[in-house]
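Undergrad: Okay, got some structures for you below.
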Structure P
Amino acid sequence: MIILLTTVPGIEDIVINEVKELFRDRVAAAEVFGSSNVTGKVLVNVSGVTINELKTLGTVEHVVMVLDIGNVGKDVGSLRDCIWRLRLDELLNYYTPNTTIGIMADRSGDHEFRSPDAAALLGERISEFLASMGIKPLFNLDNADLTLRLIIDQDKCVLGISITRKPLRNRPYRRFNHPAALNPILANAMFRVLSPAPSSRVCDITCGSGTIVIEGALLRRDVSFLCIDIDYGYVSGALMNAREAGVDYLVDFVVMDSTRPAIRDNVCAHAIFNPPFGIRIEPLKGVTGFYDSLLRALRGVLRDGSSAVFITVRKSLVRKILAKYGFRIMSERVVEQGGIWSSIFKVVRE
């Protein structure tokens, strides 16, 4: 079975590692799909894997069961040729005369056509194919029984059936939502980058609604967590979410200004956080002072040799302040989030 997984651009290798870790010898192949290593798409060949198992992947946005893969050029004519060459016979295994069909198209690259053009042509092709079988298709663009997805990346096009009706980032534990909450897919990926030692304490010093610590606790029950935020309402919401996820027993919740920590030094073996002025918030007065205070305080709560992972759009600023307080950058990963390119830093306190 060939599956296309969509994710946040920049964490494709983490998706591949999760797939191999979860499915082991059931994975025949796994690779980034598209024209670069940062496409947000991973193509995997698996056997004996159920739909429910695929839906448990924590670093994946959507799961698409591939019907066929073709080649496409830049013009509408080549798009039409590509769509008409795609094999549709397998569609009949999932379609009945009463099944409603939805059409989605996603395009990346330099083309003369747009995604709506691709969707319209795919709808035309599906109508023609089913009509040849004596079937009149029932299209429903809002709540279809069966959604077909055409994914185009530069010169490749993939046709598949969407297994996920809703994005997998919509975690069921999120009863309380922070106004600038981190995508749980990125939170999950960040925790995998951190890879904390067993029996260690992991601190999120700007925890908001608790997404990072909850994702970490769901992955690793052999570590404990400290969830810190200056806002009592956010900490209460984080506690609510952790209880919903069934991991609150692994997390201590503290209302505190992380730039002036009221906890003892060296309390954290690791830190992981999404600071304010991070992914969605535009530059504000005092951002330099805030980051300076936060990273200075971080040095105090971490032990020598401890690692920290965080995400920010303030890349140049952060590099300077990290050097000022004796942090060494172990890795920097650029990821796309909501149209903004951010960096996930992994640093060590020296």
Structure Q
Amino acid sequence: MQNSACRRMRLRPRGTPAIKTAELNYELPPELIAQRPLDRRDAARLLVLHRDNGRLEHRVFADLPEYLSPADCLVLNRSRVLPARFVARRATGGRIPGLFVKEASPGRWQVLLTGTGRLRAGETLALEGGPWKMTWQRHLERGLCEVTIDPPDGAMTVLERVGAMPLPPYIRRDAPDDELATLDREQYQTIYAAESGSVAAPTAGLHFTPELLEKIRAAGTQLIEVLLHVGLGTFQPIEVDDLKDHRMHMEQYSISTEAVATVKSCKQRGGRVVAVGTTSVRVLETAGTGGRLEPGSGWTDIFIYPPYSCRVVDALVTNFHLPGSTLLALVMAIAGREQTLRAYYAAIQQRYRFYSYGDAMLIV
């Protein structure tokens, strides 16, 4: 694979003015926010949006193979979610909830902490559930803090011992519940997750079962794996009025020579590149910047929003996303703003489940 570790991707659409952040809004009844996963992953509902004529179909996720052909390829993000949430305690006993974001170097982390205004430079806290101490060092940009860990064991080692799954705040876990914690460890992870590094799940992939993937593979559709470790860039709120002024955090990505060759072969035979999740879209479109699809690995801050036109992706499997989010902006770039909102309001009317543990959407 070509190594482009210092590659920065700043992609902005040209020509037509970008939509405003306010145009990403819609009203969602709070009771439609899914709080738990379904007993069976592929039992989720599937709203199919046909872009050519605007037709909507209401199906279940297990029906997805009906919309794929042997000429197509299905692109999956193999990133694995870290148990990135932790709790630190001050010497006074006060609890400081935190979210691991990045290991800058051995024993030096970048984290989000609640209540940092109470902390003093050099103050040491104890990580609940293990022998490690965390010392607060300094503020970084956009709410991040730098801390050091003692002993300086690898982040994977520490978090596997003290961490919990980084569920988004709209999934409520009001009291400790070992059964729910075990369920989240299992279900807030795709079945094909292989390489740890994400601090949020690539949620479109949560609906796949081994049986469903085998059915898709047996029907002739090729499966491709890419990598994007979900970081702050994916879920950081947009705080500007114009989307063109929003700056994404950098996120690590990788796409192999073999994956690129498979995508090119798919295109040549007239098949569709079907991305599973917005993260897979961002990898493919990063690799396709400049008009040529190339393998590579590095860091991307690509931000896709209308009127961007995809160079690589032909169809998308995705969940329903928060109002005002970069994820919804990407969906609107693929489906169009009006069609996206019409589909969302149809889903609301039909009582679909929304967000991470919710139902799915197929845009063809």
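Readers should treat all values here as calculations from the given coordinates under stated rules, not as data from a laboratory. What you see is a predicted model, and the numbers here were worked out from it, not measured in a lab. Cβ atoms are built from the backbone, for glycine too; each structure is taken alone.
Undergrad: Identify the structure, out of P, Q, from whose coordinates semi-axes √(5λ) of the Cα gyration tensor in Å, for residues 25-64 alone was calculated to give 19, 13, 7.
TA: So the calculation was done on P.
Undergrad: Looking at Kirkwood radius over Cα pairs in Å, point out which structure of P, Q has the largest value.
TA: P
Undergrad: When relative contact order in percent (Cα under 8 Å, 6 or more apart) is calculated for each of the structures P, Q, which structure yields the highest value?
TA: Q
Undergrad: Assuming 2, 8, 15, 19, 19, 15, 11, 7, 3, 1, 0 is P(r) over Cα pairs in 5 Å bins from 0, in percent, for residues 169-312 alone as calculated from a single structure, say which of P, Q it is.
TA: Here the read-out was taken from Q.
Undergrad: When distance in nm of label points 7 Å out along Cα→Cβ at positions 177 and 289 is calculated, the result is 4.2; to which of the structures P, Q does this value belong? Write out the running numbers ahead of the final one.
TA: Numbers: P: 3.3; Q: 4.2.
Source structure for this number: Q.
Undergrad: For which of the structures P, Q does the calculation of helix-only ellipticity at 222 nm (-39500 (n - 2.57) for each DSSP H run of 4 or more, over all residues; to 500) return -9000?
TA: Comparing all candidates, it corresponds to P.
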